[in-house]
Structure P
Amino acid sequence: MFQHARPQTAGGFTLIELMACVAVCAVLALAAVPSLRRWMEARRLDGAAHELAADLRLARSEAINRNQSVRIGFRGATPASTTPSNCYVVYVGAIDACRCTPQGPADCDGDGQALRSVALQPQDRLSLQANVATISFDAQHGTSTPAATLRLAGASGLAIQHVVNVLGRVRSCSPLGTMSGYRAC
């Protein structure tokens, strides 16, 4: 007997199904880009904040170990300054012996010796504000003069503050609680 030929169905996707999948993927990707940017900025800010806090602790411990005052200077920062400095230098020597530069290496005069210099990179879009030009850590007790507030901020408004008290201790917080992992200031 004759068998009827069964129509064969083609496997795979039709062009319309493929275009619908591409459109859905594009919408999902566009929705994820802003949150990805904010996440990346938060990670850069968190990394810079941890580095600054570690350098503050380094300055305090070096002052005690070396038995001489160790300072941290912020370029362009003056008392009550709102101009971002974007760099800092940890150094020994006179109060104005070293200045940091945006390019990275410190510029020291006379007896000044830079222990560490950090410049925030422009592509990271972070800024550093300090309410003092220099913090000095005492050789005997590790106390700081003066007490200071340092604020690292991202372009989107995320920020982390380090408060250095007169005992030389660093407390970190996030203004308005915008950064996860930090308590609100």
Structure Q
Amino acid sequence: MLNNIGSILSYILHPMIVSTFTFWFIIYQTMSTIDNRDLIFFLSFFFSTVLPVVAVLYLKNQGLIKDLDASNRKERLLPMAFGALFFLIGFIILRKINSPIIIQGIMFCSLINTIIVWLITNHWKISIHTLSVSSGVTIFWLLDYKYFFPMLLILSLTAVSRLITNSHTLSQTIAGIIIGIISTYAQLVLLFI
């Protein structure tokens, strides 16, 4: 039963859902004066979620990955490379249309965090789920949103779900959290805030 709950939480707290929610919340709930709000959200969603999902489905269909989660460490490398490419293109486009600097920053963080995870994954499996959620928590903390503590609860649930499904070890889960926080904080503070 715990395994089923962990699996459900893992799907609900999937990195692509977390990314979509983060962009949506910041664009629609905190930026009332933003121009081209729908276009900016569409571009953020398209490059951070739609294209990576299409790439994973294509790779699965071609037999290049065994499952949609790319559970095998080595099989994660190609989907992450595609993801980094999509984040790069998304960042360039968001920059060209002068989207809010924080939106550009989040897309940039997605790019750099994906590259960091790709480099680590060459040698060791790390929790992308906890990295993604801890990155979101860091974004909300830096922007001083009142939803920081609920995000911490979500991060805790994510970590527990990855452990009870045996998707990751404790060290892989904690490493994802630490890298997500440090990397996102450094990038946003040094380059975007």
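Nothing in this text is a laboratory measurement; each read-out follows from the coordinates by a stated rule. Everything numeric in this text was worked out from a predicted model, so none of it was measured. Cβ atoms are built from the backbone, for glycine too; each structure is taken alone.
Below, the figures for the structure above:
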read-out: Of the structures P, Q, the one that 1.39 was derived from, the read-out being Rg/Rh (Cα atoms, Kirkwood Rh); value: P
read-out: Structure (P, Q) behind the derived value -10500 of helix-only ellipticity at 222 nm (-39500 (n - 2.57) for each DSSP H run of 4 or more, over all residues; to 500); value: P
read-out: Value 27, calculated as relative contact order in percent (Cα under 8 Å, 6 or more apart), assigned to which of P, Q; value: Q
read-out: Entry that produces 106 once volume of the Cα convex hull per residue in Å³, for residues 60-147 alone is calculated, selected from P, Q; value: Q
read-out: Distance in nm of label points 7 Å out along Cα→Cβ at positions 52 and 68 - structure with the largest value, from P, Q; value: P
